[in-house]
Structure 1
Amino acid sequence: MKRHLVVGAHGQVGRHLVRALAARGEPVVRAGRREPADLLLDLDRPETLPQALAGLRADILWLCAAYTHVDGCEADPDRSRRINLDSPAVLARWAAASGCRVVFFSTDYVFDGRAGPYTEADPPHPLSVYGRHKQAAEEVLAATLGPRALVVRTAWVYSRDPGGTNFFEQVRAALTAGRPLAVAADQFGNPTYAPDLVDAVLALVDRRAAGLFHVAGATVMTRAAFAEAIRAALGGPPDLIRPVATRDLGQRAPRPLRAGLVTTKLQAVVGFVPRPPEPVLAELARTASPESPASS
């Protein structure tokens, strides 16, 4: 039976992963920078990681944690480097020394968005600090661990996450408050349901897959179209979703526009890809419909 170390166990992907591993009856060490956690790790202080990991044994290290606030990374590149590059490098060296495999979650932001959707063979060309650090971390993992590293690029991960900030919850909050929401109509990507992402990556791990895989939802669409799909599923007023150009949003970091990930390689290995948003949103709507502003 494999022993799993999940770094970022409190995050969106980490929580679903811990739940899935527990359902399998496999032992999990939940690592994060706050309680409750089995192991306290602060990726913002990479120099503290070796001592925190001393004596720990694991068969698979899941590196789900990251500083994903893209504009925050642009404003504070030193923090982005510590969390998104330096700490993964430390963890990769620890894994190499201890003999465990690593699953690292990366992003479609390693591409410039000029000619997507992209395959694993397309050369990265990140536009932002976040994208550059994630690409560099991919390279470090591959160089340090070789065939014991599985790098998973994904995009636009969402789920029902009360109090969370994923795109589904942002749209739901706006609908609940009756607040107009400006959404980019020129950014393309794959909405990816977090539990489906976990299932697909677990299937790769079960097959001892290594190297680079794109694991993302089956449909490439604009952010505005995704927001409208959420609105339609939840039943909010149609005029609250306001499609705009990315240049009008005032975002600090440049975004890849025509991005998206091709998942043919994933399909060939595991036989499925994460679902498109429509059937997932129909399920979520039964438990996540926005309250009326008067009742909230």
Structure 2
Amino acid sequence: MALAEAPEPLGGAGRLPRRPASWSLGSVPPPALVLLGILSVQFGAGLAKHLFDRLPPSAVVLLRLLASAVVLGIVARKALRTVLRDHSRRELAVAAGLGLALATMNFSIYQSFSRIPLGVAVTIEFLGPLTVSVLGSRRPRDLVWVVLAAAGVLMLAKGGGDLDLVGVAFALLAGVCWAAYIVLTAATGKGFSGSTGLALASILAFALMLPVGVAAGGTALLSPELLLIGLGVGVLSSVIPYSLEMEALRRMPARVFGILMSLEPAVAALIGVLLLDEVLSGRQWVAVGCVMAACAGATLGDRRPPPEPAG
């Protein structure tokens, strides 16, 4: 990150004394913030997958949702105190739907991570936002991106050797939930101010995952070491990227943001290689590239603001 340094009056020796260097997100170029957010999300995913030998995926999801619910709950704590009084049943129902989509999306993608390579799972999941982008467009040329993405997924399905079909199905379900998350985030934003809607949805998502995560994790959730690592996954996967991406979105066009986000499958694949020793075949890399190109292409010319990052 760039250092921000303010000038001070000249000292006795005629030199300009320096204040201690300070860090500021506002001094970091927006594309760098997006890339750092992507790295944080995928490093968190890799760290989560390392935990699966000691803690089931559902329990790791519970800890991830706990971290985001606590942070967002603190940020929106004043508005949450009167949320039932200040909002209609319809608005609360939309927030509840967002919470369900958030819980199911996280549950599904972690189940997928436990069965197939990280890069493959994230690539398939990206079909969700791609579908929303294409369906919301009236440009006939966007059909090209649909065909390109379909070709990429087909290559993944047929070129993965012993690729687990259940893992592929969970990744597809995560993509469907991501699409629902995008639509419901837009609807929630109309009824709630700031991050109140997302905070409420995150708390509901945690509540929904609580019985599943506790049943899967059992007494292992009481281990201070595993609890700390699991919460670290939540910070890396939700809190840090949310903060970085929100700052970036204040200073860059939505179209550019979407194009940069299309790099996520490649970053996931690289993290899988470096952190998990998940080496993809040449055919799989081409498939990842096809889906990335389709996502970037569908984003070109799309002037709609992207949704807030997933919690």
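Readers should treat all values here as calculations from the given coordinates under stated rules, not as data from a laboratory. Remember, predicted model here, so these are calculated numbers, not experimental data. Cβ atoms are built from the backbone, for glycine too; each structure is taken alone.
Key figures for this structure:
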| item | result |
| --- | --- |
| Answer label among 1, 2 for the case where helix-only ellipticity at 222 nm (-39500 (n - 2.57) for each DSSP H run of 4 or more, over all residues; to 500), calculated from the coordinates, equals -11500 | 1 |
| Structure responsible for 2.5, with distance in nm of label points 7 Å out along Cα→Cβ at positions 233 and 249 calculated and labels 1, 2 on offer | 2 |
| Which entry (1, 2) yields the derived value 19 for relative contact order in percent (Cα under 8 Å, 6 or more apart) | 1 |
| Structure from which 31, 56, 12, 1 was derived, P(r) over Cα pairs in 20 Å bins from 0, in percent, options 1, 2 | 2 |
| Per distance in nm of label points 7 Å out along Cα→Cβ at positions 57 and 281, the highest-valued of structures 1, 2 | 1 |
